[in-house]
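Below you'll find the structures, each written out as C-alpha cells.
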Structure P
Amino acid sequence: MFLRVKKYDAQRAFKTLKNYSSVRRSQRKQFESIEFERVKKVLDSGVVGLLPKRDHEGRAIMFFDA
C-alpha cells in the first residue's frame, strides 16, 4: 500500500509507514474506537464520500455533501 502511494519510491514509502505507525501509537484510543460498520454506513449514505482519483501525492480525497 505505501509503495503504491509513493509511486514505488522505497525511501518515501518507508517514511510514510513510519509516520503512520507513529500516529497509530500516539492516537491508539482513537483507532481502537473506530467502528468500521458505522463508517461504511456513513460512506454508503452519500453524505460523505471518497473521490475516485487521488491527489498528486496519492492521498485519498474525501468530500462532504452539504
Structure Q
Amino acid sequence: MKAVVERIPHPTGDEEAPLQALIFDSVFNSFRGIIAYFKIENGVIRKGDKVKFFNTGKEYDAD
C-alpha cells in the first residue's frame, strides 16, 4: 500500500471551490432507483447536500 501512495499522485482539485463533478456511470436499482457514480473534480459533497443535474435542471439530495 505504501508503494501505491508513493507512486500515484493525490487529487489536484480545490476543496474550497464550488462543487464540480463528472458522471462516469449510472445504474438502476429496483429499491433505490437510479444511482449515479461521479468523480468530484472540485469542491466537496456531504450527505444531505443538494446536487443539480444541469442537463435536466433537477435537484436531488446526496445520500
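Any read-out appearing in this document is the output of simple, stated calculations on the displayed coordinates, not a laboratory observation. It should be emphasised that the depicted structure is a prediction, and the values quoted were computed from it without experimental measurement. Cβ atoms are built from the backbone, for glycine too; each structure is taken alone.
Assign the value -15500, calculated as helix-only ellipticity at 222 nm (-39500 (n - 2.57) for each DSSP H run of 4 or more, over all residues; to 500), to the correct structure from P, Q. Of the structures listed, the value fits P. Thinking of P, Q, which structure, once FRET efficiency 1/(1 + (r/R0)^6) of positions 2 and 26 (r between Cβ atoms, R0 = 25 Å, to 0.05) is computed, gives back 0.85? Structure P accounts for this read-out.
Looking at structures P, Q, which one was Rg and Dmax of the Cα atoms in Å calculated from, given that it came out as 14.4, 39? Display every interim value, and only then the final one.
Values: P: 14.4, 39; Q: 14.6, 43.
Among P, Q, the structure yielding 14.4, 39 for Rg and Dmax of the Cα atoms in Å is P.
Starting from the value 1.00: which structure in P, Q was FRET efficiency 1/(1 + (r/R0)^6) of positions 18 and 42 (r between Cβ atoms, R0 = 25 Å, to 0.05) calculated from? Computed on structure Q.
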